[in-house]
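Some structures are shown below for you to check.
Any read-out appearing in this document is the output of simple, stated calculations on the displayed coordinates, not a laboratory observation. All figures in this text were calculated on a predicted structure; none of them were measured in a lab. Cβ atoms are built from the backbone, for glycine too; each structure is taken alone.
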Structure I
Amino acid sequence: MKLDGMHHITMITGDAERNVDFYADVLGLRLVKKTVNFDAPEAYHLYFGDEAGSPGSILTWFEFAGAHRGRAGAGMIHTIQLGVGTEASLDFWAERLAAKGYASERGERSLSFEDYDGLRFELVVADGANPPLRAWHPEVPAEHAILGVEGARAYARGAEADRDLLIGTLGFDELSDGEYRLAGDTRRFRWGYDTSSQRGFPGAGTVHHIAWHSADEDHVAWQEQVAQAGMHVTPVIDRDYFLSIYFRQPQGILFEIATTSPGFAVDEDPEHLGEELRLPKQHEHLRSKLERQLTPLTNPRGVSRQEA
């Protein structure tokens, strides 16, 4: 039984329109699902990723309209690493971000920047073991497209706080102090800690949780294994596009384990993902109300494909 890298990472934003503009246009990802928060249906839940919405490519946001900007602190993820093909791709993205009004900072084989909410990203040359997970965008050449999520970094409460959970229970490899890698059958993911005594608080531009990718048939076994490790884990929850379990690990970070199936094409034609508002079954009766309340969003993918 092995986790296959990361499934998705979920953040908070205060502005759904800017969210779609930045991730589906500036970064060239595909808006693969436009739905609402299961627990707060008046709030959007937007998913971005590659052409198929593949696990390992997915970044998602809860929109709490007008939310104040948060700050990452101890026990919170502070940086998400996205893969690109080459160092030439880093040059492409530095120019594209600048043209769109976003500053960036070049590092060794990396490029750091923040989105409109202050969420920090780092573009890195992708791990050659990871299959490329590209989206199509008319202004982003395929050789420079983002290839999936490569890693994430968090601020540590204590260097050893979750070492046993990561290695003994979840199957991470320890590379060095505070540096880990989750190596699945098809994808690998870097996970690392930096020390900080800064107190964080949730809000726009912060990470809500990270989800690891489980094979469908292993999901209940993972729930049992996490519980045996002393974590308070939820029952299996149906999220329409995958099944999930959640637990807060010793650093304070909310972990999820999510299944492969049924995927984002379960309720939409794969050619038209993210173009219509999809609602969880228990909220379908609220459709007319929600369509009046939610800010209308246009998936730029439909528009750009028609013009191509």
Structure II
Amino acid sequence: MQFSVIRHYLKIIRLHIVAGGLLAFTLGALLGLVNGGKFDPLHFVLFYAVIFFGDLSTHFSNDYFDYEQDHHNRKKTFFSGSKLLITNPRMLRPVRNVSVVLLLVSVSVAALLVALGLASIELLLVGLGVNFLGWFYSAPPLRLVSRGLGEAAIALAVGLGIPAAGYLSANGKFDNWFAFFVFPFLMYGFMLALSLEAPDVDGDRLGDKKTLGALKGLASVFTLTFAVSLAAMLTFVSYTWLAGGFAVYFWVVAVFAAVPFAAGVVSLLGIRWRRKAEVLSLVGVFSLFVFNVLMVAYLFNLVVGVF
């Protein structure tokens, strides 16, 4: 009986979201390794624990704080919350408590690593920032998604914060090399946020969410998706004109960046041809997954070549 109850709560966790977070963290770690960092399995696991528990916390907190909102939008999409609480309101308080515990574990691990000298203060700052954005994305009194800041919160936390933690696990601190990736990673974070919100636009309008889709419509969502994917690709293209001496060939990265850009084009044309927003959303998210996989494979090959 106890196991069946636990299994019920585990349904709130979206494993594909967790997998995406691990991939982004690994990408950040490999960026650190190709720039002269060192791989320490213990560091990798402990630094990732900060992200892992913080990520799980948002799965529970978003379902809890979106309980009323989900009554307006009962449609279940691939990347949306579980909406399990609508039919199981008795789970509300336990879900909130689990979210708080997971958040505290995430921040505590980061603080302990800093206190023990296993990590710089930068990890704690990243951990606090990611958890702050993840919690207040939907939690009052800030509830960033209801203030038109939901996309920015996802872009900062997921697009930048997760690979930043991975980078710290290998390199110990931020440097000029990581700075090259800040802007394009932010753009991909915005692309992710926009792709995730697209299928829920109608429900968001009925609730209190002030997403771009709810305020401006799907055409604006996919126009901006196209724009940020283009901006990221052009950034990497511009890096190919810089002098040599970098840890990667930026023309290779620019080729990889063509995948999200192509998805941006498909989404922009698709919404004008009245294709389903959920399908276009999957195209955008999948393109980011492909970009990350290609980057991880390329960087791993460089690391193996170095060692």
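Consider the structures I, II: one of them gives 3.2 for distance in nm of label points 7 Å out along Cα→Cβ at positions 17 and 105 as calculated from the coordinates. Say which.
Comparing all candidates, it corresponds to I.
Looking at structures I, II, which one was semi-axes √(5λ) of the Cα gyration tensor in Å calculated from, given that it came out as 27, 24, 19?
On the way: I: 27, 24, 19; II: 31, 26, 15.
Source structure: I.
Among I, II, considering only distance in nm of label points 7 Å out along Cα→Cβ at positions 57 and 265, which has the greatest calculated value?
On the way: I: 1.2; II: 4.2.
Result for distance in nm of label points 7 Å out along Cα→Cβ at positions 57 and 265 over I, II: largest is II.
If we compute relative contact order in percent (Cα under 8 Å, 6 or more apart) for structures I, II, which one ends up with the highest value? Could the numbers behind the result be given before it?
Numbers: I: 25; II: 22.
Largest value of relative contact order in percent (Cα under 8 Å, 6 or more apart): I.
Among the shown structures I, II, from which was the value 0.95 of FRET efficiency 1/(1 + (r/R0)^6) of positions 169 and 217 (r between Cβ atoms, R0 = 30 Å, to 0.05) calculated? Working shown, then result.
On the way: I: 0.95; II: 0.15.
The value was obtained from structure I.
Here helix-only ellipticity at 222 nm (-39500 (n - 2.57) for each DSSP H run of 4 or more, over all residues; to 500) has been calculated and equals -4000, so which of I, II was it run on? Numbers along the way, then the final one.
On the way: I: -4000; II: -24000.
Going through each structure in turn, the value belongs to I.
Upon calculation of semi-axes √(5λ) of the Cα gyration tensor in Å, for residues 153-272 alone from the atomic coordinates, which of the structures I, II produces 26, 18, 15? Present the calculation step by step, with values, prior to reporting the outcome.
Numbers: I: 26, 18, 15; II: 30, 18, 9.
Attributed to the structure labelled I.
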